[in-house]
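Below you'll find a set of structures to go through.
Each reported figure results from applying straightforward, stated rules to the coordinates on display, with no laboratory input. Worth saying up front: this structure is predicted, and the values here are computed from it rather than measured.
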Structure I
Amino acid sequence: MPNAERFALHRPELLPALLRGEQKLVALMSIDRRSVPAGRTLVEGDAEHPFVYRLMQGWTGRVRTLPDGRNQYILIFLPGDLFAVKSMFVNRHPDSIVALSDIVVEQIDHRKLRDICNQDPDVSLRCAWQLVEEERRLHSWIVSLGRGSAEERLAMLIAELHGRLVVSGAIARDAREFYLPMTQSQLGDYLGLSAVHINRVLKAIRNNGIATFRNQRMVIHDLDALGRVADPLRDFYDRTNPAFGGDASNGHES
């Protein structure tokens, strides 16, 4: 059953349509499912792509590779997310989407989905919502890259991933450990840090008793402390949502 909490900051009057749209997309996309191994590029940057996806298992990441080979990870998609929604709107994707782990996806041709959106406002609203949510995350991440310290950026990333996994039902609300299928180098590519710097900041949060990353497992030792470190960079929704290490007394309502 779709979780209303996944639609952060939604207008209450939109919730019934968002939930209906979610259920309709599940039915539409479940007929075309496939598995993709870790490391495979699912969507090529600077190229046409025919599908919109729903991620069922595993993690994917949107990444841009610079001419000299440097990478910048832009967004991470987790189970339950729609991705490559841009296929309905652009004739070439500006960035690639890669499988960070072995994944299972459901897919639908962008032309078919666009036709359905034209006929069904519930599906159209749910697809639009995915873009709204990605924009919200990107706004926080721009602030993070522009103004955050390395430790604040890392704390924000860990807290966001934990919260999203909780809200999607992938992990329990009291879970303090989760699978994070990224290397230290990939984390550095997301955070805008060198290999030496990401190693240093991972060691710092471990020594401070906040979290430990080892063998693709992230263990949070103190979720409240993690949230406090991340707070300066976060919008008020994440900052006040307990699933993200936020303080519910600051006014968040589930």
Structure II
Amino acid sequence: MPSSRPVASVARALALLAELRDAEHPLGVNELARRIGVNASTASRLLATLESEGLVQREDRGPYRLGLGLVRLADRALAQVDLRAQARPLLIELMERTGETATLSLPGEGAAITVDSVPSRAGVVSMARLGRPSIAHATAVGKVMLAFGGGPPPRERELVAFTPRTITDPAALAAEIERVRQRGFATVFGEREPDVNAIAAPVFGRDRRLEAIIGVQGPAARLADPERALGPLRAAAIALGRALGGS
């Protein structure tokens, strides 16, 4: 069995990284040595090792700051996160708190794709089909994708009317998307399917990048006001975003 005792040099190197993380400006060798309780020569050797791997850096033998090698490590760690596994307990809780079907969609080429869902326990359920792309102008998830995904808006000929409530006017859609940006969530009222209402919110990861979209959908007769699910929905979106490295 491996020893539970920490390796002193590794612990000190981690302590140096922690000090640079928390500092508001770069720090010199002597200051770092004082902060972690070692002599300057020991701190210098540790920093040189970290610098060789790009974990710390400095200019012209000046003070040290965190290095870009940490960004590469963070990106690799985040890439290995199974987003669906992270989101699953949040979807279950969201369904329990709202009583309606909770969904997870991922941004794709021109559309968001539903990759997971937790159906409502009610007798009448709005089911989400996995692998189904969102309709940009007619679904809550699609509107979030338009507002925060950075893609172009649908062309006028693509604004197909699925129900009498579907937005088919480009100016009206542009106004709706701007409203989504300002409010931070999107709603639909029978715009893709006449008897289904929904609400969706973006999940932002690092650098405010859209990583996923969480939604709640239900029969229009029961989910007459989708905004009643806004509190739990936002809580789930924020929690997932933090798990993916967002602020």
Notebook entry, point to check: A value of 1.12 was derived for Cα Rg over 2.2 N^0.38 Å, for residues 10-121 alone; which structure in I, II was it taken from?
Noted result: I
Next item on the list: Assign the value -0.31, -0.99, -1.13, -1.57, calculated as log10 I(q)/I(0) by the Debye sum over Cα atoms at q = 0.08, 0.14, 0.15, 0.18 Å⁻¹, to the correct structure from I, II.
Entry: I
Next item on the list: Of the structures I, II, report the one carrying the highest value of percent of Cα pairs over 13 Å apart, for residues 178-225 alone.
Entry: II
Next item on the list: Work out the source of 19 here, i.e. which of I, II gives that when relative contact order in percent (Cα under 8 Å, 6 or more apart) is computed.
Entry: I
Next item on the list: State the single structure among I, II that was used to calculate Cα Rg over 2.2 N^0.38 Å, for residues 138-233 alone, giving 1.05.
Entry: II
